[in-house]
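Values in this text are rule-based calculations from the coordinates and carry no lab data. Small disclaimer: the values here were computed from a predicted structure and weren't measured. Cβ atoms are built from the backbone, for glycine too; each structure is taken alone.
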Structure 1
Amino acid sequence: MDYASRLDKVKESATFKYSAQAKKDGVINLTQGLINHETPKKIRDAAIKALGEGKTTYTPTRGIPQLREKISDKLKSQNGIKGLEAENILVSCGAKHLIFEAVMALINPGEQVALPNPSWVSYESIVHLAEGKIIWLPLKAHEGFIPDDDFFSRLEDSNPKIIFMNSPNNPTGAVYPKKTIKKIIDLAERKDAWIISDEIYERIIYDGRHFSPASVYDKTITINGYSKEFSMTGWRLGYAASKVEEVIDRMNIIQSQSVSCATSFVQYAALEAYSKEVSDEVEDMVSELKHRRNLLVEGLSDLGVLNYSPQGAFYLFPKLGGDDIRLADKLLEDGVGVIPGSPFGSAGQGCVRISYGFIPADRIDEVVVKFAGSIK
């Protein structure tokens with residue numbers, strides 16, 4: 001059969017593939033990028049109310065004005081991104097789709113896109129779909145996956161139209177220091193490159209503080225959403241923001257010709273995400289995640305397979321050595337589901353991604369014991 005060649009370099013998502021396999025009885029599932037906290041009741045009740053009021057029709061393609069204004073206010077007050085109005089915001093069905101729209105709006109065939117190595121699996125596939133050329137920026141486990149001289153040397157030698165940044169990071173949990181982010185911005189400015197800053201985990205930081213590149217660099221597209229912070233993965237809602245309104249206009253063209261708009265009643269429900277009651281619930285959730293992180297870091301460090309402590313998100317990326325695909329399969333046989341590291345980039349070879357978002361703290365000792373048995 002004659003299919004479009006743009007799919008030749010795109011594979012099935014490794015995270016979804018291994019997550020499906022890990023849903024067997026008796027398997028401790030550490031594959032999923034989600035948290036075992038319910039969507040806050042205030043948000044769920046608002047969705048039911050919106051349905052009852054008949055808010056089930058198309059909305060403006062950019063999103064309902066009330067939500068875009070809330071997002072604008074949040075980005076100004078919490079992220080320090082001044083000069084953002086409702087027209088600088090685009091609401092869509094999840095952060096992933098907005099990243100797709102941003103890349104498709106900016107990249108012509110053959111143009112360079114700089115990706116950290118390792119990085120979230122979908123970045124690479126989205127760039128391939130846009131027929132862009134990937135420049136990999138190496139990160140190292142012993143540096144805690146924080147950009148070092150090799151990262152900046154490779155970036156200096158490239159000519160990217162887009163530089164991707166994801167802090168806190170998936171798959172490593174790394175949180176980039178402010179001075180590191182500013183160094184990336186300096187390079188982007190000299191090269192007149194865009195920054196796509198994926199900030200979906202910004203609230204889930206245990207040590208340090210979040211810093212948004214758009215607060216100091218206008219050619220930034222800030223991507224965020226409701227999946228992680230508010231446990232709304234299945235609701236499919238996210239947003240993009242940029243001081244450069246034209247890029248939002250271009251992304252909105254793609255949106256209007258693809259998904260049309262985000263789900264109406266979900267947008268109305270998301271208005272409650274900005275309430276103090278919901279914010280307090282998120283703080284409790286982050287505190288619980290930090291406790292799980294500490295237990296896992298201690299256990300895996302004692303096994304000698306982890307030499308850094310991630311400061312955010314809810315992932316660990318230990319380097320175990322050997323064939324990570326075989327190792328992930330072996331762990332699955334032994335009752336632990338993880339994601340092999342190589343789909344996240346060549347620097348992920350020999351690593352596995354562990355998500356502790358869905359595991360109760362009282363089962364973490366069991367996980368460490370199973371790891372000890374599998375890596376002998």
Structure 2
Amino acid sequence: MKTSTLALATFVFLLSHLGSTTCHESTHAAELDVWIGTGNSKSEPAGIYHLTLNDQTGQLSSAQMMVERTGAGFLSMHPTLDVLYTTGESLAAWRIVRNQGDVRLELINEQPTQSGKAAHVSVDQTGRVLMSAQYGSGTVCSFPLNSDGSIGEIASKIEHNEPSNVIASRQDACHPHWIGTSPDNRFVFVPDLGADKIFVYALDTATGKLTRHGAATTPPGGGARHFKFHPTLSVGYVVNELTMSLSTMSFDADQGTLKLKQTVPTLSEEQISAELFNSGSEVRVHPSGNFVYSGNRGHDSISAFSVNQTTGELTLTQQEPIRGCWPRNFNLAPSGKWLLAAGAESNTLAVFKIDQGTGKLQYARAIASVPAPICVLVEPKR
């Protein structure tokens with residue numbers, strides 16, 4: 001009898017211990033690294049911050065500063081290495097060092113843009129080329145990347161010189177604002193706010209060089225800002241900063257060309273007139289390809305759209321307040337479960353649950369304090 005009781009007690013203990021270990025490991029596995037690039041704050045220094053997102057619950061950890069660095073507002077991740085890249089007068093490569101749950105950054109090297117502060121930075125899909133867009137100088141640059149993720153000497157520096165002059169105060173000069181590759185990595189696309197165009201370059205991954213390939217016209221006076229491709233359809237989406245609209249661009253992958261297909265407002269005329277100032281910011285495409293989201297500064301909201309799976313065209317479904325101020329940037333968890341919206345003027349990062357059937361957002365009652373966040377990067381599991 002005593003032996004049986006002891007065996008039963010041992011079994012219950014082991015079962016309980018196994019269950020708690022499995023639960024702990026599952027919860028730990030759900031933690032995603034979130035990197036935040038910040039701007040100028042009244043109380044905290046600019047730099048790179050880190051926190052985690054629980055992909056099961058949507059909860060955030062507290063944000064911790066990793067590096068104090070002015071100008072490191074926008075970030076990009078190497079596709080295969082634990083290396084992070086940041087903007088600034090010089091582009092910098094940072095090694096992500098992980099040790100028993102602790103995370104820190106080590107500077108690998110940096111290279112000057114030779115044309116002022118970069119507004120955006122990205123890595124091609126092979127991890128061989130780093131690219132940057134300089135809003136102030138109207139230039140784009142490219143750099144070869146070494147096998148350890150370090151940045152080689154500049155390979156291309158190209159100046160845009162075709163301003164549209166539709167809105168004199170904003171479009172009397174070219175202002176490239178984003179840079180990224182086509183799905184097949186053959187071409188590079190650069191929305192230019194001052195030109196009302198998306199410039200297209202051919203990409204040579206062996207040398208890191210960019211060669212002018214063409215340009216697509218976007219709505220006059222719209223101020224093309226950021227651009228993202230649909231994961232399966234031959235379309236992409238550009239947010240027009242100055243007119244609070246979102247345009248669908250058809251994409252010919254063989255020719256490497258874009259053509260304006262549809263433009264829809266992100267806010268109504270009534271909503272626009274009710275604010276002192278409005279400015280479009282970011283566009284993101286849900287991993288499923290069923291939904292697209294756009295950020296509205298001033299109105300301080302995210303506009304959600306459903307995607308026609310035949311044409312790629314958009315229909316507005318929701319405008320959700322970000323529970324903060326000035327959503328210069330936001331991003332989606334790789335799972336598509338969560339949207340993280342940064343309030344640059346409220347020093348907040350808020351989490352929203354994404355309805356997988358409708359794409360609509362629901363505030364998850366999760367928010368973290370981050371000084372002047374202007375870029376949100378959710379690191380994918382690899």
Structure 3
Amino acid sequence: MKSLIRFFSGLNILLLFIPVSIGLHYTAQNYPLWIFLAAALAIVPLAGLMGKATEELAKHLGASWGGLLNATFGNATELIIGLFALHAGLLDLVRASIVGSIIGNLLLVLGASILAGGIKHKIQTFNQDQAESHAINLLLATLSLAVPAIFVEAFHRSKSPTNPDVENLSLWVSGILLAVYLASLWFSLRTHEALFRDCEQEAENDPAHWTKKRSFAVLAAATALIALESEFLVGSVQGAATKLGFNNLFIGIIVVAIIGNAAEHSTAVWMAMKNKMDITMNIAIGSSTQIAMFVAPVLVFASLLLGHPITYIFTVPELTAIGFSVIITAFIAGDGKCHWLEGAQLLAAYAIIALAFYFLPPG
């Protein structure tokens with residue numbers, strides 16, 4: 001009984017929304033807002049359990065395989081939601097959720113973490129080489145996201161995904177980003193692992209608390225349930241947006257992104273308060289890198305198989321939000337130290353961007 005109570009503590013109490021969302025899906029189709037909210041709340045603890053299972057499994061597999069596993073499953077929730085949105089043909093929601101995940105990790109997650117950690121510790125330090133490596137990858141990803149939109153705007157009359165030039169450009173960009181992402185994994189796990197040793201040693205000092213069998217079981221169950229809840233979420237998102245009076249960009253960039261990042265958010269803040277800033281920086285900046293250079297390209301290739309091809313043609317507001325988020329994060333990561341004011345500045349930037357998308361007209 002005590003173990004059951006302990007399991008349903010914290011965010012895990014929201015697991016109770018899994019049966020609620022299933023019941024609403026099959027009995028209350030005329031209430032999409034309630035289905036959306038129940039599915040969203042259910043995904044939050046499931047994402048946390050998936051992350052915990054991945055982390056525990058990584059400890060059993062060792063540094064190289066564990067790092068690869070974290071690199072693959074680190075943002076599985078966003079990938080699963082994106083795949084279901086692609087299947088439903090909600091291409092704008094997919095692009096918006098990619099943008100929202102990037103800026104959410106950089107501004108909201110990192111900002112709250114630096115603020116919380118800085119209140120407790122006057123000056124905090126972190127692995128500058130690791131942070132700069134992530135920042136450079138993010139700058140490259142920003143360039144890759146911006147170039148197709150700029151060139152299509154300048155030289156192509158049709159921005160449709162069925163335009164072969166636009167489609168081929170997006171596929172080539174996706175391939176290059178995946179190649180650079182794999183190269184960065186090889187860099188951090190093989191050729192220059194010493195640069196990232198501090199973060200690995202912090203993780204190694206914390207032994208595995210789950211068996212390998214339990215880790216696999218939780219990872220499989222959480223993945224399956226996230227897929228189920230993602231189907232409910234995507235199926236009700238447009239009806240919920242109408243009820244709330246939100247535009248689709250705000251739903252994708254702010255609401256859906258926060259749902260996917262909630263578990264990571266709490267972990268990053270907790271690590272910062274324990275003065276483990278290397279782990280915090282890896283969660284926040286590393287997750288954004290993974291979204292931009294792994295999740296987004298995978299969604300582009302998957303869109304062809306699902307019959308709803310998506311391209312790298314982002315809007316000017318989306319590109320502006322990503323660009324400024326990456327630049328301000330690069331400045332903060334550049335000196336290997338941070339304080340609470342920098343966290344407040346990141347949160348202020350996120351609030352400004354969120355307000356801008358909120359006041360866009362519905363649609």
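Quick look at the numbers
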{"read-out": "Structure (1, 2, 3) behind the derived value 12 of relative contact order in percent (Cα under 8 Å, 6 or more apart)", "value": "2"}
{"read-out": "Source structure (of 1, 2, 3) for helix-only ellipticity at 222 nm (-39500 (n - 2.57) for each DSSP H run of 4 or more, over all residues; to 500), computed value -12000", "value": "1"}
{"read-out": "Source structure (of 1, 2, 3) for Cα extents along the principal axes in Å, computed value 56, 51, 51", "value": "1"}
{"read-out": "Value 1.9, calculated as distance in nm of label points 7 Å out along Cα→Cβ at positions 50 and 122, assigned to which of 1, 2, 3", "value": "1"}
{"read-out": "Identity of the structure behind -0.52 (criterion: log10 I(q)/I(0) by the Debye sum over Cα atoms at q = 0.13 Å⁻¹, for residues 98-209 alone, calculated), options 1, 2, 3", "value": "2"}
{"read-out": "Test item: mean count of other Cβ atoms within 10 Å over residues 138-145 calculated as 23.0, pick one of 1, 2, 3", "value": "2"}
{"read-out": "Comparison of 1, 2, 3 - label where distance in nm of label points 7 Å out along Cα→Cβ at positions 114 and 250 is highest", "value": "2"}
